[in-house]
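Asker: So, here's a batch of structures to check.
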Structure 1
Amino acid sequence: MDELNELIRMNNVHAAYHGDIYILNGVSLSIKRNKITGIIGPNGAGKSTVLKTLYGFLKPTQGDILFQGESIVGAQPWNMVTRGAAYVPQNRSLFNDLSVDDNLRLGCWHFRRDDLRVKQALEKTYDMFPILAEKRSDLAGSMSGGQQRFLEIGRALVLSPKLILLDEPTAMIAPKVSQELYQFIRSLPEMDVTVVLVDQNVRQCVEVSDYTYVLELGKNTIEGSREQFGDDNSMRAMIKDWLDYQID
């Protein structure tokens, strides 16, 4: 992959929970700017752990992570915010007893003293997600699962990030809303946002991603572009084998 267009690189990264429970065992990824990079694999493969390690929630025990050419091993999550990275976890992260507007304002905490920037960030988010504008005074916990997920993504985007990490964004969301969400994710590179997408929905992840990595037992197994995954029968057979899911 073209290193000039590379935003993040993971080189032979190993990571463990509680010291000796290793989840990543030599993961190497190259994330290109303004592209969608998908990460797929069976349960327990280490997909979510990759995102947590990229964002500083987990420190590698071996290997290196480069963000715009600079090592970020040991950087804390709040340092990633200042670097222009946002993270939307798989589990809900909203303040359910606060309004939609208050949740979005919390996303602006880093620049909370800049009233103009806060105002502009909120207006931009409401323009992107009209349903949030309609429900700005409603409690976040009163909304549907799909609406809550849009709110979480909107809250991440108020930072105008260069990078957004999305962990299972359509989990437990109705298929119709999932399609709307995938359409929005596909548009993010046009906004100069690089996307790393972890997803159990193999078909959709491969279709929406420009480049996809397959993880198994904390290691890379295969990787390729959208076209390669669509045309290479051996790749399709391998994916069907470990997930027993046919990509058509």
Structure 2
Amino acid sequence: MSIASGVLFVAVVFLTSTLSGVFGMAGGLVLLWFLLLSFTATTAIAVHGVIQMTANASRAWLSRHFIIWRVVAIMTIGVVLAALGLLLISYTPNVAIVSLLIGLMPLMVWMPKHWIYLDATRTSHALVCGLVAGGLSIAAGLSGPLIDIFFIRTRMDRRAVVATKAMIQVIAHIIKILFYLSAALSLSRGEWTIILLAAPLAIIGTSAGNVILKRLTDANFRTWTRWIVTVIGAFYFVQGLTMVL
């Protein structure tokens, strides 16, 4: 990684962390796209896990009083089961598969409410969320848009949504890093230096986003989340489709 690329990487980490600090996961979508341009799919997902784990951990800490721990515990069981399943089939990602999977995720947030009712506060739904989201986190690098459909129709306020999602994503990112540990260890010392230098900016960006979040109403938060994730997802899908064709 050149000096110019390193500076750009640090800037992208800050900006995407700020975006995630407001909407919970949109920044992760943009960051992963940038990483896929610079690394192989496995390495990009591993690096994404390190940065996003830092950003989500800081976001969870800032909103720790709003975390619903029962939901986090149930989802964690699902994440672990998903990781074991992918480990058994020796799953290996590529950019086209990752792009298509991410591109399809935002469709879920527009699903009419009467088609299917998902509520993260219900035990069975939380377990399914952890299982599916955990699998996608490893297979595609992230699962924020899918996790969102289990939260966006709950009666939780925006602070509880962001805090609880941040905590479960910290756990998912840790498991994702362990899954792709060999790819992460293949990076040079210089590359890891830049990544570790960028990590604190993820925390600063998250703090900045948290300030903006406090100014949003619950209605505006949910509306903006849907549209931002949809636009980014459409870009991913077109990219993946182009690669396949």
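Asker: Compare relative contact order in percent (Cα under 8 Å, 6 or more apart) across structures 1, 2 and report the one with the greatest value.
Answerer: Sorting by relative contact order in percent (Cα under 8 Å, 6 or more apart) in descending order puts 2 first.
Asker: Now, a different point. Compute mean count of other Cβ atoms within 10 Å over residues 11-18 for each of 1, 2 and report the one that scores greatest.
Answerer: For this comparison of mean count of other Cβ atoms within 10 Å over residues 11-18, the top structure is 2.
Asker: Where does the value 3.6 come from, among 1, 2, when distance in nm of label points 7 Å out along Cα→Cβ at positions 43 and 211 is the thing being computed?
Answerer: Of the options listed, only 2 reproduces it.
Asker: For helix-only ellipticity at 222 nm (-39500 (n - 2.57) for each DSSP H run of 4 or more, over all residues; to 500), the calculated result is -10500, so let me know which of 1, 2 that is.
Answerer: 1
Asker: Determine which structure produced the value 8, 34, 39, 16, 2, 0 for P(r) over Cα pairs in 10 Å bins from 0, in percent, calculated from the coordinates; the candidates are 1, 2.
Answerer: It must be structure 2, since only it matches.
Asker: Taking distance in nm of label points 7 Å out along Cα→Cβ at positions 99 and 203 as the criterion, which structure among 1, 2 has the greatest value?
Answerer: 1
Asker: Have a look at 1, 2 and say which one yields 1.9 for distance in nm of label points 7 Å out along Cα→Cβ at positions 19 and 187, as calculated.
Answerer: 2
Every number in this text was worked out from the coordinates using simple rules, so none of it is lab data. Because the structure is a prediction, the values reported are computed rather than measured. Cβ atoms are built from the backbone, for glycine too; each structure is taken alone.
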